[in-house]
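Just below sit the structures, each encoded as structure tokens.
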Structure I
Amino acid sequence: MEQQIVDSVQQWLRDVVVGLNLCPFARKPMRAGQIRFKVSDARDDESLLTDLLEELRLLDNTPVEELETTLLIVPRHLREFADFNQFLDLAEWLLERHDYSGIYQLATFHPDYQFAGTRPEDAENLTNRAPYPILHLLREASLERALKNYPDPETIPENNIRRVEGLTEEQKRQLFPYLFC
């Protein structure tokens, strides 16, 4: 079961995130095998915070050349987007409490992701929709380096919205099969 979960997230990363170029910085660590896919068994906030802290410490103790980033996949908890969204306050608190603010950043994905001010069916929400709730731990220093070398990084969100808005219904079904079950 765990391998199926990892496989579906890897396919999403390959086909959606890298395939649609939603994150222009994901291709390199993916090819280099520097992305950790960790499935959390957490079924409550406390257990998930423990898993999150464990992953932060692992990143801290592993050279960036070996491990660039971690995707903490949460298949058994936070299935409702409202619960997931509320949990993010706890996750940010954890980062601050353990002095990880400015060292690591949290990017988030969820099958029902919805940006503020959008309707659930708005295409732009697809940019952050994934097969499972995911807490993506990014190294701030790596992100800053990548952004410094990328022309017009502020256009990334707009470009991503245009890309997903341009998808046909068939393409959406192929890229996001978990949304059409």
Structure II
Amino acid sequence: MGKAVSKLSKDDIKQLTDATYFDKRELQQWYKGFLRDCPTGQLSEEEFAKVYKQFFPFGDPTDYCHYLFRVFDLDGSKFVDFREFILALSITTRGTERQKMEWSFKLYDYQRKGHIKYNDLLPVIRATYKMIGPMVELPEDEQTPEQRVNKLFNLLNKNKNDNITLEDFIKLSRLDPNILTSLNSYQGLV
């Protein structure tokens, strides 16, 4: 699927219907839209951020998009092709709760170490706060990114030097309802 073509091949459709929660018709529609927005068949991080800016006009999603883009860019090519795009979209919109948690964990585990430390979580939370801007009213104990990260570590009875594993993250999503809410925010959009 390296080069942009006007249609998905039968092989591509078969592979993608097997790997996603989309049917043939949906895949063809998404592909047509993807090529309309990305005629080269590849989405750069800058283009990715431009799209996100439309959804967050009162904040700056650039930093957040940097971390998010890394989750989409499965092969580390610095571009997202249609396959990478549709795999991420499938999980975030129609995946199981576990799949969504695993996918979200990768957002914070941007160094791909298999665990998250305090200093991994903090820049992503800072980027999130910068993205949402002043439009969201935050709880008293989450007014700053540092407070939010401290709260998450405290919920797990961990200190700043401890690791958060995927299983810890899953446990955390049950302790903090905002995590599950954000994981399900794309559900029903497609």
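Here distance in nm of label points 7 Å out along Cα→Cβ at positions 9 and 121 was derived from just one of the structures I, II, and that gives 3.1; the source is I. Here the criterion is distance in nm of label points 7 Å out along Cα→Cβ at positions 57 and 105, and among I, II the highest value is seen for II.
Structures compared: I, II; top value of Rg/Rh (Cα atoms, Kirkwood Rh), for residues 97-168 alone, i.e. the largest, recorded for I.
Which one of I, II has mean count of other Cβ atoms within 10 Å over residues 41-48, as calculated from the coordinates, equal to 14.6? Derived from I, not from the others. Computed over structures I, II, distance in nm of label points 7 Å out along Cα→Cβ at positions 49 and 65 reaches its largest value in I. In this comparison of I, II, the computed figure 2.7 for distance in nm of label points 7 Å out along Cα→Cβ at positions 81 and 153 is attributed to I. Given a value of -12500 for helix-only ellipticity at 222 nm (-39500 (n - 2.57) for each DSSP H run of 4 or more, over all residues; to 500), point me to the structure among I, II it was derived from. Of the options listed, only I reproduces it.
Readers should treat all values here as calculations from the given coordinates under stated rules, not as data from a laboratory. All values derive from a computational prediction rather than experimental measurement. Cβ atoms are built from the backbone, for glycine too; each structure is taken alone.
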